[in-house]
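Please treat every number below as a calculation from the coordinates, not as lab data. All values derive from a computational prediction rather than experimental measurement. Cβ atoms are built from the backbone, for glycine too; each structure is taken alone.
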Structure I
Amino acid sequence: MGLTKKESLELLKLLEQKEIFEARKKILNFTEHTMDEYRTNWHHKYYCKKTDEFMAGKIKNLMVFIPPQHGKSEISSRRVPAKFLGDNPNLKIGIVAYNHTISSKFNKDVQRIMDDEKYKTLYPEVKLPQRGDGTGYIRNNEEFEIIDKKGSLVSVGVGGGLTSRKLDIAIMDDLYKDAKDAWSPLKRESIKDWYDSVLRTRLHNNSQQLLVFTRWHEEDLGGYLLRTEPDNWEVVKFPAIKEDNNDPNDPREIGEALWEKQHSKKTLEKIKKNNIVVFDSLYQQNPTPKEGLVIAEDELKRFTMDMIKDTRPDGIIAVGDIADEGEDYYSLPIGYMYGDDVYIVDVIYTQDPIEVTQPYTALKLDQAKVDKACFESNNGGKGFAQKVRELKKGKTVIEWKRTSQNKHTKIIMKSGRIKSNYYFRTDGDDIYNKFVYDLTHYPKNGKVKHDDAIDSVAMMEDYINSNQWGW
């Protein structure tokens, strides 16, 4: 027999009560209740399980390292603050992102969640002020307060002020905008300083911290905190592709993608091929990869001059990295361009003084029939280039360009393209071989005496990519 209408209504009411009970109990249920379109993978369930422990006070400080576009912010920076304030409307919560615009967006999203009727069925006693209602409670894009309670939510970008504010919960979500920020020693130091001098001073003995981001560098804020206070944090890490069985909570087979339906292994492998350093850090959450070199010798694509002697390149280019100090090398690779590929056919790589290198450079450019040569104008490079322009006899166009990007950042970001699209000779002379040796012995921590070889090739890629050549 089927259920009567009355019985069906009673069953529906019981199911609704059960859903409300579960939504108030667990963050995953809360998210599914307040967001109809939310879809879960196994890692979301585990992420939410650890978040429940954090919200219950079983974990004081939690770090979650997760690849881009894998659902971190929806939980940490939208649903968690809303549920925290529902469970305890007297809490004072702070959300930090890499800039004010992003942190304000999180704040507005939390307000929208709390304004929704589904939230109000869970926490009818928790009310936000309406703008201009005359209650005296704050509500704007950066901060709001709970009516008749002590709780509030404030959002700031890194570097923003938190003067006179007490925080019970600090949520930090992606504090680095991009690789340029994360690989800049000055930027990393400024974020550490802000954390120590501003955010940390707003915490008290019972405050909790949730740090959720993708790893960029071994000395990003996550790495810094784990190095200086490892016992204060519990860490959850989700590599995009599983590499070992060290984590018993990861049900995948080795080689499987974290979220195949959203980011397939095929897609991830393409990203990995493009730049292994970025992939290891950003996707594998391993900013100190197993391999110690940016470009190992066995990763180079090789050729001999006989292989290209009968081909006409699309263009011939040269890029000069002027020696900064006496022991630095002046490095000028010369490349044949074939579509997206560059064959380094010759190189000047020497510690000779400027009186030698200027006329020698002019001679080399003439002999190689270089179409365009560009020199880094920092450290006297402009004057060097102007002198070469006077000395050369061929049709080479001489240009110079000042660079402001951090050298190590540039090398890391260009390394993927160098490995996939640059070719190096196996039949080079001793000077060429020395250049290749130094190129393939640049460590990922950047701590090396001579970085001139790899820097000049990274400069070449930078200039090509920025449409300097315009064939």
Structure II
Amino acid sequence: MPERILVVDDEDIIRESLAFVLRKEGYTVHEAENGLAAYNKLVEESFDLVITDLEMPQMKGIELLEEIKKLNIQTSVVIITAFGSLDTAISALRNGASDYLLKPVEFDELIIKIKRLFEIKNLLMENRLLRKEVQRNYDFENIIGKSTAIKKVYEMIQTVAETDTTVLITGKSGTGKELVAKALHYSSRRKNKPLVSVNCGTITENLIESELFGHKKGSFTGAIADKDGYVKAADGGTLFLDEISELPLQLQVKLLRVLQEKEYTPVGSTASIQVNVRFIASTNRDLKEEVNAGRFREDLYYRLNIVEINLPSLKEREEDITLLADHFLNKYRREMNKNIKGIDPEAMRAIIAYEWKGEIRELENTLERAVIFCKDEFITLKDLPQVFNSKTAATDFSKMGSLEESVRKFEKDYIYKALENNNFDKEKTADLLKVGLSTLYRKLKELDIKA
């Protein structure tokens, strides 16, 4: 649909010439002989652009611009002015005009400016729509569930979102901590600013300070240029520090300073940089235990834990499992364009009864897999992984050790096999296991793994 333009000028020949040229370019063009006539048209019809002269009887161009602003419509304004009235045109730009043209009007210049103006306007519109879509996708109302446990989480998000308070999100892996962080950001007044997510466990210990706080050129081998860190990138917005318990002790001091003083110092610099960031952190560990074990600073713990949002496990919200299963089914059947009507009762009973050790993430992966394999109108047991179909033989617990011993043995064997597969390269193994290098070293020591 062509853009609609209103040309306003009391000189017939100028107005008609402009309208003729613009119609040839494919625009829908209307004309008005003065500001008042233009205003009356704008009240009745919508226009994408008004091109108006400054000096006109009944209502001048500047007055028309003011009235357009009062109407609160998405109409751009281009001012036509004589060279002697250039100061007035500049004043009009300050008051909301998009551009100006000098008399006599060069038609080529006019067309170039209008095309550029519409391109920018369309980009801004797309940007607004994308922001609305992102906000809708991460609005707290899209956190699925109706259980009492998840309703408490809704209430916490609603209460805290509009503040700049630091929030600590706790809960098992896979319970949706990042989704809550996004809901907090996109429901806050910072929603039009960046949300920067950092997983503290996936960055190697020797790089994490530079990644967070940036560095100056030449501050270490490989620092060939100045670099801004994640803290700077989140300025004005929100920094989400996932798996905060993996942050090395020496960096915890620096983070505490940013939280308290709202300033930090890049690696290799002596100058402090002021920053305006809202902090959200998450962990699947018990930070109190980490403090008692000397692995986490007590002062940082209390500074982060102003508000704690604890995410319940699926075991604590079993009534939400069917809602979540249906949600993921709808998501993946749309993505894969499959005509699946639902989950049959037997399969749903198996899904509800299953022990979801991987929490919501495991449930989502299971439903994605089921949609891939489903050939009928309903997902059945045969579309679910084998563990849902087979009746596991009873375990002879008399021959087993304690749960702690079994978990320790499994963890030790698992890490050793991962090391073996990577020729005992610890950095590669840490990447494979999705843990920080410092965490891997700690595990090797705790589990007495000779590597």
If mean count of other Cβ atoms within 10 Å over residues 212-219 is computed to be 18.6, which of I, II is the source? II
Can you spot which of I, II the value 137 was calculated from, given it is volume of the Cα convex hull per residue in Å³, for residues 44-283 alone? I
Using mean count of other Cβ atoms within 10 Å over residues 116-123 as the calculated read-out, with 15.5 as its value, let me know the right label among I, II. I
Hey, helix-only ellipticity at 222 nm (-39500 (n - 2.57) for each DSSP H run of 4 or more, over all residues; to 500) derived from one of I, II reads -14500; which structure? II
Quick one: mean projected area of the Cα convex hull in nm², for residues 172-363 alone came out at 17.1 when computed from one of I, II, so which one is it? I
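Upon calculation of distance in nm of label points 7 Å out along Cα→Cβ at positions 4 and 380 from the atomic coordinates, which of the structures I, II produces 10.0? Don't skip to the end; give the middle numbers.
Values: I: 10.0; II: 5.7.
This figure was derived from I.
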Which entry (I, II) yields the derived value 4.2 for distance in nm of label points 7 Å out along Cα→Cβ at positions 180 and 204: I
So Cα extents along the principal axes in Å, computed for just one structure, reads 94, 58, 41; which one of I, II is that? I
